[in-house]
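Several structures are given next for inspection.
Each reported figure results from applying straightforward, stated rules to the coordinates on display, with no laboratory input. Small disclaimer: the values here were computed from a predicted structure and weren't measured. Cβ atoms are built from the backbone, for glycine too; each structure is taken alone.
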Structure P
Amino acid sequence: MSRLEERRAASRQNGSRVPLSRLEERRAQHQRYKEDVKERGKPFFPFAMWHDTVMSVVTVGVIIALACIWYYDSGESPEDVGVLGPRYTEEADPGTTSFIPRPDWYFFFLFYLLRIFKWPESVILGTVGIPTILLILLIALPFLDVRRERRLLRRPVAVVAMILVVISMGVLTYKGATAEEASAANSEELVRDWGEQNNLPENAVPGGVLFAETGCQQCHVYLGSGSPNLGAPELTDIGSGSGKNRDYFTRYVANPRQFGNTLMPVYGRDAGGALTDEQLDQIAIFLEASKGPGG
């Protein structure tokens, strides 16, 4: 007779309940599970694993079949739609200055976290720290909570945690999906507003439009517009009292590497960028004229 059975027998003889240790309770639960499987059920291996394997193969097969139908049924022309849609709606333009990359919908929550946790102080916490901590807690949950109770009304902590997670993910996903970015469609209107607030001269407007369309606001903030990332400075008053002139801004935007900046992209064509000398000069005029409201 095992030690656990001896303690149970002593408990029945004395008419009292001998408290079992956590390990003994888990062993008892496992023993009851084995007895239940032997009497009226099937073990997880190999029966349940076989069912999961078959279903996984079927799912992957359906995905492959749909991909083949989509590829072979559609043509290379955007007008040749096919059953599942065209291969692409328009050809990619590697020289575009107005494309704004956005993640797929299931990463919108993480996309919006980047707006809450600013670089460089807390971006690691928001993008790596918090998701990693939550994932570790999720993995550890089955080992921390070994109770057999599964009724929701008797598990308030788990229910509240689940509700908070669902609400948080839903709100962050919605905010990430509806977050507005600078685009070419509203760049001219945006620059006109900048001109009124910053007293920009007329010759600075083309450079402001280029600034709004070439993705500068992905890292820089200008009069409250844009996102501060990678430690990039705000440029609202970059031309005020800095001692930096038009020539300096032209050379800096063309190739920030020669000034020790390895994070900012290269924009000059001589250095491998996409902007012409005329466009670089226009941006330089805009930055030099940016002296802040009332400047």
Structure Q
Amino acid sequence: MKVIFYQEQVSGYSKEELLGQNHNIVRHPDTPTSVFKDLWNHINHGKIWKGIVKNRNKYGQSYWVNTTVIPIKDQNEKIVEFMAIRHNLSEQFSLQKEIEDTQREIIYKMGEVGETRSKETGYHVKRVAQYSKELAFLCGLEKKEAEILFSASPLHDIGKVGIPDDILKKPGKLSTSEFEIMKTHAEIGYNILKDSKRDILKAAAIVALTHHEKFDGSGYPKGLKAYDIHIYGRITAIADVFDALGSDRVYKKAWKDEKTFELLNNEKGKLFDPFLIELFMKNIDIFLDIREKYKG
């Protein structure tokens, strides 16, 4: 299919540069090949194709167009050429990105509220988010899921807003009854988030509820075991513990890395998903780099 005319102000190319060129001149590498397979399947069978396509202009910048491609037939119903009608959607997509960025920032701030109540810094939620996203990629989650977990994981401890200060900020070891109260933060966080219709907040509800579940079934609040624990919870559990052990808290000093690594390996298949721990340890330099970048 040849590009006969294109909005010069959108693509950055002149009319002369576009005349007779293939669509590849503006094709963005992010656009899946399946989109164009579907397009050609429709128009080669004489059907009209409609869809949103991400393109790239002459200067490497992205833009989106709502595209309709119409097969033109002669009197014998033979396709002789194609006509494409495009409407620029870049402004709408830019606004959508701004909304998503704002949502992420609000979620970060909400996560930081939970942490500052227990005298932690906002850098904890930033690190946990980064660790979770990287581990999600490593274990094979699709990019969309990894990004959702990245945005959701800062709220893993949001339920701490419902825990009394004398327990949350206690410098020593909690009593049995105090620990039972502390454990309720998982369900408190879940109840805060569970009714949202937003994918990120629905994921955050799962994370809040499951990040203290243990692979051997000894965790809380439900005592879930192994793969009954949602993958978001299994990933965030490792990210949260790794960061907590390596950080100063009101009740302890930061552990040395060697001691942290020893615990993670020893608890493989007990507290943590063994496959995820192996991935984490095999790629530990990635996570140490993140910790250094967001050390606060």
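Taking FRET efficiency 1/(1 + (r/R0)^6) of positions 91 and 203 (r between Cβ atoms, R0 = 35 Å, to 0.05) as the criterion, which structure among P, Q has the greatest value?
Q
Taking 75 as the value of percent of Cα pairs over 20 Å apart, for residues 27-146 alone derived from one of the structures shown (P, Q), identify that structure.
Derived from the structure labelled P.
Here distance in nm of label points 7 Å out along Cα→Cβ at positions 75 and 155 has been calculated and equals 6.5, so which of P, Q was it run on?
Q
Identify which of structures P, Q gives the largest calculated value of mean count of other Cβ atoms within 10 Å over residues 171-178.
Once mean count of other Cβ atoms within 10 Å over residues 171-178 is tallied for P, Q, the winner is P.
Of the structures labelled P, Q, which one yields 0.15 when FRET efficiency 1/(1 + (r/R0)^6) of positions 139 and 259 (r between Cβ atoms, R0 = 35 Å, to 0.05) is computed from its coordinates?
It must be structure P, since only it matches.
Once mean count of other Cβ atoms within 10 Å over residues 123-130 is calculated for all of P, Q, which comes out largest?
Going through P, Q one by one, mean count of other Cβ atoms within 10 Å over residues 123-130 peaks for structure Q.
Comparing structures P, Q by volume of the Cα convex hull per residue in Å³, which one has the largest value?
The structure with the largest value is P.
Identify which of structures P, Q gives the largest calculated value of mean projected area of the Cα convex hull in nm², for residues 131-234 alone.
P
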